[in-house]
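These are the structures in question, set out in turn.
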Structure 1
Amino acid sequence: MIQSMTGFASKEAIIRPFGKISVELKSSNHKFLEIVFHLPEGFLSLEDRIKKEIEAKIKRGRITCVINIISKKTAAVFINKPLLRNYITNLKKINQEFRLKDEISINTLMHLPGILSLEEDKITATLSWSSLRVLVSRTADELLKTRQKEGRALYGYLKNRQETLKASLALIKTRFKKALKNKLDSIAAEEERTAFLKSSDITEEVERLMYHLENFRHKLSKVGPIGKELDFIAQEMQREANTLAAKSFDALVVGQVVQMKSQIEKIREQVQNIE
């Protein structure tokens with residue numbers, strides 16, 4: 001069954017020691033698979049793992065992944081003591097060497113680069129990956145469900161368009177035979193009849209269009225990414241329809257072809273939404 005590229009899913013879970021975490025996945029149309037991340041501090045090291053988890057389920061589309069820590073523990077203050085000792089040692093040497101009288105104050109030390117910072121969550125986030133992975137996987141599954149639901153609606157729409165085109169093509173085929181016979185009966189010269197038949201015979205285009213329509217119907221029922229294939233088939237249908245319009249000499253046939261071109265254009269618009 002076909003799958004749409006648009007959808008949204010959101011899940012929440014308690015993941016220690018962070019508290020409640022939410023994962024949101026938003027999907028939109030894209031030629032390939034592109035994943036954009038908005039992660040909290042300390043989670044950047046998990047980006048590749050999260051990406052692989054999403055890639056295992058989603059094959060095409062622009063995915064925006066947003067992870068939020070809804071209720072977070074109070075961050076601890078981290079003092080880089082080895083760096084602090086190094087600063088003090090070197091500052092004392094400078095005082096002795098240049099005979100400076102300034103005392104080394106705690107205020108001065110605390111403002112030196114790298115001394116004070118909030119305790120990093122990087123290690124904690126890595127240790128919590130197994131729980132976060134389950135949450136990401138559940139959210140991706142929910143996103144798949146929304147994309148599949150819209151895909152079912154697209155399937156019905158496209159199948160109806162395919163059936164409409166097939167019916168129009170059958171009318172064109174029947175009408176063309178009748179119109180061609182009448183036209184040839186009105187031409188007396190054999191050479192002129194041959195030239196007219198060569199320039200206006202649409203049998204080949206009708207057969208190719210019928211093939212593309214059947215191929216389109218077959219691809220609709222395939223499992224997996226088929227959006228690009230459907231778009232290519234629709235382009236081929238459009239090309240044949242343009243040739244039909246150029247070669248047709250009967251007003252009724254031309255009218256049917258114009259309607260077919262409109263239906264094909266609608267198909268091409270919708271297949272852009274398919275994975």
Structure 2
Amino acid sequence: MSMAGPTEIVTLPAVVRARRGRIDPLMVMCLLVIGAIVLVAILAPLVAPDNPDTINILSSNQGTSGSHLLGTDSLGRDLLSRLIWGARLSLLGPALIVVAATSLGTALAITTAWIGGAFDAAVARVLDILFAFPGLIFALLAVAMFGPGLWAPVVALAIAYLPYIARVLRSTALRERNLPYVSALYVGGLTSWRICWRHILPNIMPFVVVQAALSFGSALIDLSALSYLGLGIQPPKAEWGLMVSDGQSSILNGSPAESLYAGAMIVVVVVAFNLLADRLAASVHSRGSQR
């Protein structure tokens with residue numbers, strides 16, 4: 001088994017290849033689905049056929065037509081436009097949670113793995129305390145204190161996700177920190193800061209990406225659930241969880257389109273991220289076993 005040195009980094013482009021060096025088709029499909037949805041969300045002002053907030057009671061709960069490709073909701077708003085605009089808030093919240101929790105978790109994991117001792121033990125106890133509180137409980141408390149919206153649940157869920165990410169990455173960083181090349185770099189005069197962020201961090205980055213992908217789907221479900229309960233994004237803004245809730249009143253009237261379409265978008269994105277994380281994890285562990 002070869003010793004992993006600072007020049008032998010498991011790079012991110014490498015993990016999108018299967019064991020025999022071929023492109024993983026399932027991973028590519030997930031990336032294409034996620035990329036397409038993100039691109040549509042970014043280009044919402046250009047690709048949405050109508051204003052998502054324009055109300056026309058006379059056109060309520062219409063089926064598909066030339067002017068409304070997916071029909072309308074109970075207020076006559078174009079469903080396709082609301083799905084497209086809703087992708088912005090639906091993806092923004094989980095992205096903020098994942099970026100915040102992953103950044104703090106990675107920094108905490110590397111720091112505790114490098115320092116060790118009493119500091120590592122103290123941080124571990126704090127993380128254990130955070131483990132005792134489910135993420136939605138944090139979010140509900142934040143909403144009760146600061147009111148419904150986007151930012152309170154995002155901050156609360158980022159704190160709730162932090163211990164899960166930090167604990168997994170700590171074990172990875174600790175294993176990397178104990179490799180011989182780290183001791184060689186330290187003896188060679190490199191500072192702790194340079195070793196941690198220029199050598200250890202790049203080597204554990206594939207594991208960071210896996211944790212981020214896993215967390216994104218869970219964050220999307222949690223934020224959608226809060227919006228569904230009326231504690232997240234508020235009307236008249238378009239958001240998928242809120243659309244599922246708004247469409248419930250029309251289901252008994254034979255118009256389930258709004259809830260079905262919004263729910264389907266949540267399922268597609270969550271499944272795509274979970275499959276992507278699964279394939280990334282398989283590739284990372286496969287390449288890691290060869291190091």
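Values quoted throughout were computed directly from the atomic coordinates according to the rules given, and no laboratory measurement underlies them. Everything numeric here is computed off the predicted structure, so don't read it as measured data.
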Notebook entry, point to check: Here helix-only ellipticity at 222 nm (-39500 (n - 2.57) for each DSSP H run of 4 or more, over all residues; to 500) was calculated and came to -20500; which of the structures 1, 2 was it taken from?
Noted result: 1
Note to self: Comparing Kirkwood radius over Cα pairs in Å across 1, 2, which structure shows the greatest value?
What the structure shows: 1
